[in-house]
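Since every read-out is calculated from the coordinates, none of them should be taken as a lab result. Note that the coordinates shown come from a computational prediction; the quantities given were computed from them, not determined experimentally. Cβ atoms are built from the backbone, for glycine too; each structure is taken alone.
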Structure I
Amino acid sequence: MDKYFDHAKEEKDLYALWEKSDAFKPKIEKGKKPFCIIMPPPNANDNLHVGHARFITIEDILIRYHRMKGDATLWLPAADHAGIETQYVFEKKLKKEGKSRLDFDRDTLYKMIWDFVNDNKTNMENQLRSMGSSCDWSRNKFTLDPDIIKIVYKTFKKLHDDQLLYRGERIVNYCPRCGTAYSQLEVDSVEREDDLYFLDYGNIKIATTRPETIFADVAIAVNPKDKRYEKLIGKKAIIPLIKREIPIIADSLVDIKFGTGALKITPGHDATDFEIGQNHHLSVVSVIDASGRIINAPEKYVGLKAEQARELVINDLKEKNLLLKTEKIKHVVGLCYKDKGLIEPMVSKQWFIKIKPLADAALKTINDGLVSFSVARYEKIAKHWLKNLRDWNISRQIVWGIRIPAFRCEKCLEWTITDGVTPDKCDSCGNGVLTQDPDTFDTWFSSGQWPFATLQTGPKGDFDYFYPTSVMETAYDILPFWVIRMIMLGLYATGKVPFKEVVIHGLVRDKEGQKISKSKGNVINPLEMSDKYGTDALRMGIIWGALIENDVCLSENNIRGQRNFANKIWNIGRFVFANKDKKTKENKDDNWIKDELAKTVSEVSKALDNYRLSEAAEELYDFIWHKLADTYIEKIKDRREEAQETLEEVYKQVLKLAHPFMPYVTEAVWQIGYSKKEDQLLINSSWPKG
C-alpha cells in the first residue's frame with residue numbers, strides 16, 4: 001500500500017467501479033424488505049452548495065447502511081426545473097449581459113432557459129457522483145420529463161373533476177419585479193419600522209402605511225364595539241385629494257388599537273381589506289398594476305412606481321393640510337422570497353386548489369401515525385401549517401415550467417380542463433376556438449407529486465414495491481413548501497401516504513455559527529473541500545458534532561481533521577496487511593477488542609436506525625482511533641503473528657462499519673486486502689453482526 005490514500009487518484013475510478021457493477025441498483029426479491037428514499041431534486045440551475053452536500057451525505061449513509069443490511073435499497077436521483085427559482089437565476093444572467101426577459105418571445109426565452117438548465121443539470125449530476133452518491137442512475141428523473149408532466153396533468157384534471165379546483169379572482173401575493181403571483185408559503189414575513197400616516201377623511205381620521213393606495217379606497221371600517229364611532233356608522237367619509245365619498249361601515253376584523261381605530265378599506269391591495277370587502281359586497285378598485293406602477297388615479301400619479309407615488313401623495317396631502325401627523329410603527333410586511341423586495345397584494349385571476357379537504361386528510365394520517373416524524377417539533381410545525389393553510393394559488397405568470405392545460409373558449413369565455421391533450425372544442429358550448437392559459441404551474445405543485453410520479457414512471461413494478469417510500473429526508477426550511485404538500489397530493493392521487501417517515505436536517509453554518517452567505521464571505525464550497533481533502537473527509541466533517549435535525553457548524557479545520565481520520569483508517573490497513581504470518585493463539589487483549597467491536601457494531605447500528613448519524617460517527621471514530629489503533633495495536637506489536645487473524649477480522653468489520661460514512665477510503669482498502677477472499681466489492685458486503 002502507498003504511504004497515504006490519494007483521494008484525487010482513487011475516487012473517480014472507485015465510483016466508476018461501483019456504477020459499472022450495478023451496485024446502486026436495488027436487488028428486488030419477493031419477500032425482501034424494501035428501503036427507498038426519493039432524492040429531493042437539486043435545482044438544475046447552479047453548482048451544488050454545502051446544503052446539498054449535507055443532505056447527500058445523510059441520505060447516502062442511510063442508503064449504504066440499508067443496502068449492506070440486505071434490504072432492497074433504492075435511492076432515486078433527480079433534478080428540479082425549479083420554476084421561478086431558475087427563471088430568476090437566468091434573468092440575473094441576462095441582466096449582466098444587458099438584456100431582459102422582456103426582450104424575447106415566450107418560445108425563445110423557454111428554449112434559452114432549457115439549454116441553460118441542461119448544461120447545469122449535467123454538471124450537477126457529475127457533482128452528485130463526486131460526492132459518492134450511490135443512487136440508481138438508471139432511474140434518474142427530471143421534473144420536466146414528458147412522463148412526469150403527464151402525471152402532473154392527470155392530477156390537475158382529477159382535482160378539476162372532483163371540484164377541488166377553481167379559477168378565482170382573489171387577492172394574491174404578487175411580486176411586480178419577478179412578474180408573478182406566489183402562494184402564502186413563498187412570502188417572507190418580516191418585522192420592520194415604517195412611517196404611519198394619519199389622514200383626514202372629513203368626519204373621521206384614519207392611519208395608514210400606504211397613502212398611495214387611497215385612490216382605491218371603497219369604505220372606512222370601524223369595529224362595532226368601538227364606542228367612539230358608533231354614531232358614524234352608516235355615514236360618509238371623504239377620500240382626501242379626490243374628494244370621493246365612501247361609506248363608513250362596521251366590521252369585527254378592525255383592530256381597535258391600531259392607529260385611530262378606523263381602517264381605510266382597499267380590497268384591491270390588502271388581504272384583510274379584501275376579506276372585509278367580500279363580507280360587505282364592496283367593489284374592488286386596483287390602482288397598482290402588475291409592473292408596480294400607478295393606474296386608475298389622477299393623471300399626475302399615473303405611471304409612477306408605487307414608492308414614487310407615495311412621496312408625491314404625501315407632499316400633496318401636506319400642502320392641503322390633510323396629513324395630520326406621522327409616527328413610526330413596527331409592523332410585519334411581506335417580502336418576495338426571491339428578490340426580498342416588497343410583495344404587492346393585488347386582485348388577480350388565478351387557479352386555486354380548495355386546500356381544506358386535502359389538508360384535513362393529511363393531518364389525519366399524521367395523527368394516526370401513518371406518517372411519523374423523527375423529531376417531534378417538526379411534526380408540530382407540519383400540523384400547524386396544515387391547520388392554517390388557505391386555498392393554494394398554483395398558477396405562476398412565468399415562462400419556465402409546466403404550462404397549465406386549461407383552454408379558454410373565445411365564444412363563451414368558459415374553461416376546458418384537460419390532462420394535457422389539446423381539446424378540439426369547448427366543453428361548454430362546443431366552439432372550436434380555444435386559447436391555452438399562458439401561466440405555468442407553481443413548481444411545488446409538480447414537485448409535491450414527486451414520490452408517486454417518479455415511481456409510477458419508473459420500471460414496471462417499482463410503484464407497487466417501493467410506495468409508500470421509507471424515508472423523506474430534507475431540510476427544515478422546505479417543510480411547509482414541500483413535505484406537507486407531498487403528503488396532501490400523495491394521499492389524494494394514490495390513496496396512500498407518500499412516505500412512512502420524515503427526517504429533517506438543519507442548515508450548515510460557519511464555525512462561528514453564522515448563516516453561510518456570499519455577502520458575509522463565509523461560503524464553504526463543498527467541491528473545493530472535496531478536491532482538497534477528499535470526499536470522505538467532507539462527508540464526516542458535515543455530520544460531525546450535531547444531530548442531523550440541528551444546524552451544524554462547519555469549518556475547513558473540521559474537514560482537515562476528518563482527512564486525518566481517513567488517513568488513520570488507511571494506515572491501520574498498511575499495518576494489518578504488512579504481516580501475512582498467522583498463529584492462532586488468542587489472549588485477553590484479542591477477546592477484549594472483539595467485545596468492544598461487538599458493542600460498537602450494536603451502538604452504531606442503533607444510532608443509524610434512529611437517524612443519530614453524528615453519534616454513530618463519533619462511536620466509530622472512538623473505536624477505530626482509540627480502542628483499535630491506540631490500545632489494541634500497541635499491545636499486540638510484540639505478539640503480532642498470534643494476533644494477526646483477530647486483527648484482520650476486526651479490521652474487516654471496521655471497514656464495513658465505516659463504509660457508509662467514508663466510502664472511498666474503505667473501498668480502496670477492501671480492494672487491496674479483502675476483495676479476493678470476501679465480496680468483490682465492499683459496497684455489496686453484509687453489515688457486521690453485533
Structure II
Amino acid sequence: MSTHGTSSRPGASRLAGASSAYLRAAVGQPIDWHPWGAEPFSLARENGRPVLLDIGASWCHWCHVMDEGTYADPEVATLLDRHFVAVKVDRDEHPEVDRRYQRQVGALTGEGGWPLTAFLTPDGEVFLGGTYFPPEDGHGRPGFRRVLREVARVFRDEPARVLENARAVQDAIVRMRDAARGEPRARGMFVANVRASLLSSYDPVNGGFGTAPKFPHPTAVSFLLVDSFVRDAAASADRARDTLARMADGGLYDQVGGGFHRYSVDEGWHVPHFEKMGIDNAALLLAYVEGAQRFHEPRFEEVVRGTAGWVREVLADPLGGFGASQDADNAPGDDGGYFTWTRAEIRAALGPEDAKLAVRYFGLGTEGRMPHDPDRNVLFRSLPPSDAAEGLTLDGGPTAALARALDGLRAARARRPTPTIDRAVYADINGHFVRAFARAGAFLGDASVVADARRAADRLLEGAYRPGVGMAHRLGVDGPSGFGLLEDQVAFAAGLTELAGTLGDPRYVAPASELLSLVDREYRGEDGLLRDVAPKFYDGPPVGGVDRASYPLEDSPHLSANAAAALGFLRLGSLLHDDSWRAKAAALLGPISARVGDAGLFAAGSALAADLLDIEPVTVVVEGNGPAARDLARAARTTWHPNLWVFEGRPAPPISLPGEITELPERTEPRALVCFGTSCAPPVSDPGGLALLLAARTPTSSG
C-alpha cells in the first residue's frame with residue numbers, strides 16, 4: 001500500500017510493470033528499487049557497494065509501516081542512493097529467496113519474519129540483518145538512517161570484517177545443519193516424541209500451543225485427531241476439540257466476515273494480527289472439516305461454511321482459482337480498522353436491543369480491546385447467546401437477533417474502505433485450496449464448493465502445468481513462471497488427488513501421479529530428503545545461493561514440503577491401492593525423523609504421516625440412485641476417518657477398488673459397499689448402520 005505519487009526514478013519504472021502487488025505498491029517511494037534478479041548484484045560488484053535486501057508481502061502490516069515511514073524518508077532514500085543497491089522481493093512470489101535469507105538472518109541475529117531487512121555482499125551473502133527498522137531510533141530499535149551510515153562505513157573501511165561476518169553466517173548454517181543430523185529413529189519413538197512435545201506445549205486454559213504470540217497449528221490438530229484414532233487417546237481428541245472451539249470463538253476468526261487472521265498477539269485468541277492469508281485459511285478449513293466430522297459440532301460446521309464463504313467472496317478469481325491474501329490494513333497508519341468496532345459503530349448499525357445483545361455477546365470493552373485504541377474492539381464470542389440476551393426484549397429470540405445483528409454488521413462493514421487483496425494465483429496456495437474445497441464441499445454436500453475446486457484445478461493444469469517439468473509457482477497475465485519449486489508440486493498433487501477421489505474422476509490421477517513421480521525423481525538431495533528447488537527446472541536467476549540445496553523439513557507452522565510429500569505419496573497410494581507409494585513415504589520419513597526428531601510441535605506433519613503409514617484405506621462405494629443413496633453417501637462423508645474414500649458409483653481406472661467389490665455385481669438398489677484395506681463388510685443399506693460400521697473400524701461390525 002502506497003500513498004506516494006508516481007516517481008520518475010529508475011526504480012519506479014522497474015517496479016511499475018512488476019507482477020507483484022507488493023512491488024508495484026512501492027512505485028511512489030523515493031528509492032531506486034530493483035526487483036530480484038542478476039542485475040542488481042552485477043551493479044553492486046561494478047560499483048563496490050553492498051546490497052540492501054527488503055523482503056515483505058502485501059499482507060504484512062509492519063512492511064507497510066516501514067514502507068510508509070522508513071522508505072518514504074528522504075534522508076533514508078539519499079543514503080541508499082549514494083551507498084547501496086536496493087532490492088525489493090515479494091516473499092510470496094519468491095519463497096525460495098525468502099527461505100534462504102530468513103535462515104541467514106536468523107543465524108546472525110536469532111530473529112526473522114517480515115519485513116526482512118538484510119545487508120548483502122555483491123555475491124549475495126548476508127553480513128548484517130534484522131526485521132523492522134524505523135527511520136529514527138524508536139520501538140526499541142536503532143534508526144535506519146544510523147544503521148545505513150554505519151553499514152556503509154563498515155563496508156567501505158572494514159572489508160575484512162564484512163567478509164568475516166558473511167563467513168560466520170554460512171558457518172553457523174552449516175553447524176545447525178550438521179547438528180540436526182542424526183540416525184533415523186524408530187517410527188514409534190519419533191511419533192511418541194512429537195506427541196509428548198505437543199501435549200507439554202498445549203495451553204490447557206486457552207487451547208492451542210505455546211504462549212503469545214500464538215499461531216494456529218492446524219497440522220498439529222490433525223495429528224492429535226489421528227493420535228486419538230490410532231491409540232484411542234481421549235486426551236488428544238479433547239485437546240483437538242478444545243483448540244478448534246477456542247479459535248472459532250476467538251478474535252482469530254473473523255466473526256463478521258468469516259475466515260481466519262494470521263495469528264493472535266495474546267494467548268487467549270482475542271486480538272489478532274489482521275492479515276488473512278490463503279495458505280492459513282486452506283489449512284484451517286481442512287482442520288475444521290475434520291473436526292466437524294469427528295465431533296459433530298454445529299459450530300465447527302459453521303466455521304467451515306464461513307471460511308469457505310470468505311474465500312469464495314474475497315479470494316476467488318473469476319477465471320478459476322484463488323488469490324493469495326487480504327491485507328491487514330485499509331489505509332496508511334491503519335491497524336485493523338476494517339475489522340474492529342466501537343460501541344458507537346455497533347449502535348449506529350443495529351437497533352437498540354440488538355446492539356445491546358451484540359455488545360454483550362461479542363465482549364466489547366473486555367479482552368478484545370485494541371492496545372493502541374481501547375475504544376476499538378475485536379469481536380469474539382464472549383457469552384452463550386442465552387446469557388447475552390438476559391433481560392433484553394429481542395424480536396424472534398437470541399438466535400434470530402444474532403443473525404440479524406451479523407447481517408447489520410456485515411452491511412456496515414461493506415461501506416468501509418476494503419483492505420487490499422493480493423490476487424496473485426500461486427500453485428501451492430491453490431493446491432491447498434483445491435484439497436480443502438474438495439473435502440469441504442463433500443462434507444457440506446455442496447456441489448458448488450467442489451466445483452470451485454475443480455475450476456481451480458482445471459485452470460492451473462491448463463495454464464501452469466508442463467508434463468515432465470511440473471507446476472509453475474505463479475500463473476499470471478504473461479503466463480506461467482517460477483518452475484522448479486517443491487512446494488508447488490506436492491501441494492498441487494495433494495489437491496488433485498483429493499479432487500479425483502471426491503469426484504471419482506480419473507482425469508486428475510495422471511497429473512497427480514506425474515507430479516509426485518517428478519518429486520521423487522528430480523528433487524532428491526542428501527540422505528534421500530527433498531530439496532525445495534530442483535536446479536534442472538528452476539527458471540529464476542541463480543543468485544543469492546538459490547542453487548544451494550535447502551531442505552524444508554519443519555512445519556513453519558505450515559506443513560513442511562517434505563512432510564507434505566510423504567502425505568501425498570500415502571494418499572495417492574491409498575486411492576490407487578498401490579503399495580509402492582506407501583514405500584516411498586516410508587523411505588522418506590526415515591531421514592526426515594533423523595533431522596526433526598527433536599522439533600516437537602514443528603514436526604507434527606511428519607508425525608502425522610508416520611501414523612498414517614499404518615492406517616489402511618477405507619473405501620466406501622455407494623450404489624443406486626435417489627434419496628436413499630444420497631443419504632448413504634452423506635452418512636459416509638460426514639463421518640471422520642483419517643484415510644477414507646467415498647465414491648458414488650464405481651470409479652473408473654486407474655482409481656482402484658478392493659477386489660471383493662469388483663467381484664460383486666453392480667446393483668440398482670441403494671447400498672454401501674465398505675472395505676477396510678482389502679477386507680470388506682456385508683453391504684449396508686442403513687445410513688446409521690454405515691456410520692456405526694465406519695466408527696467401528698472393522699469389516700465384521702456391520703450395522
**Request:** For mean count of other Cβ atoms within 10 Å over residues 34-41, find whichever of I, II sits highest and give me its label.
**Result:** I
**Origin of the value 4.1, where distance in nm of label points 7 Å out along Cα→Cβ at positions 418 and 618 was derived from one of I, II** = II
**Asked** Of the structures labelled I, II, which one yields 2.0 when distance in nm of label points 7 Å out along Cα→Cβ at positions 106 and 610 is computed from its coordinates?
**Response** II
**Answer label among I, II for the case where mean count of other Cβ atoms within 10 Å over residues 226-233, calculated from the coordinates, equals 17.6** = II
**Fill in**
Computing volume of the Cα convex hull per residue in Å³, for residues 186-561 alone for each of I, II, the value 160 comes from structure II
**Prompt:** Given a computed value of 46 for percent of Cα pairs over 35 Å apart, which structure among I, II does it belong to?
**Reply:** II
**Message:** Quick check on the output: 16 is relative contact order in percent (Cα under 8 Å, 6 or more apart), derived from one of I, II. Which one produced it?
**Reply:** I
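Here helix-only ellipticity at 222 nm (-39500 (n - 2.57) for each DSSP H run of 4 or more, over all residues; to 500) was calculated and came to -12000; which of the structures I, II was it taken from?
So the calculation was done on I.
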**Asked** distance in nm of label points 7 Å out along Cα→Cβ at positions 514 and 666 computed as 3.6: which structure among I, II?
**Response** I
**Message:** As an exercise: FRET efficiency 1/(1 + (r/R0)^6) of positions 66 and 330 (r between Cβ atoms, R0 = 30 Å, to 0.05), calculated from one structure in I, II, equals 0.05. Which structure is it?
**Reply:** I
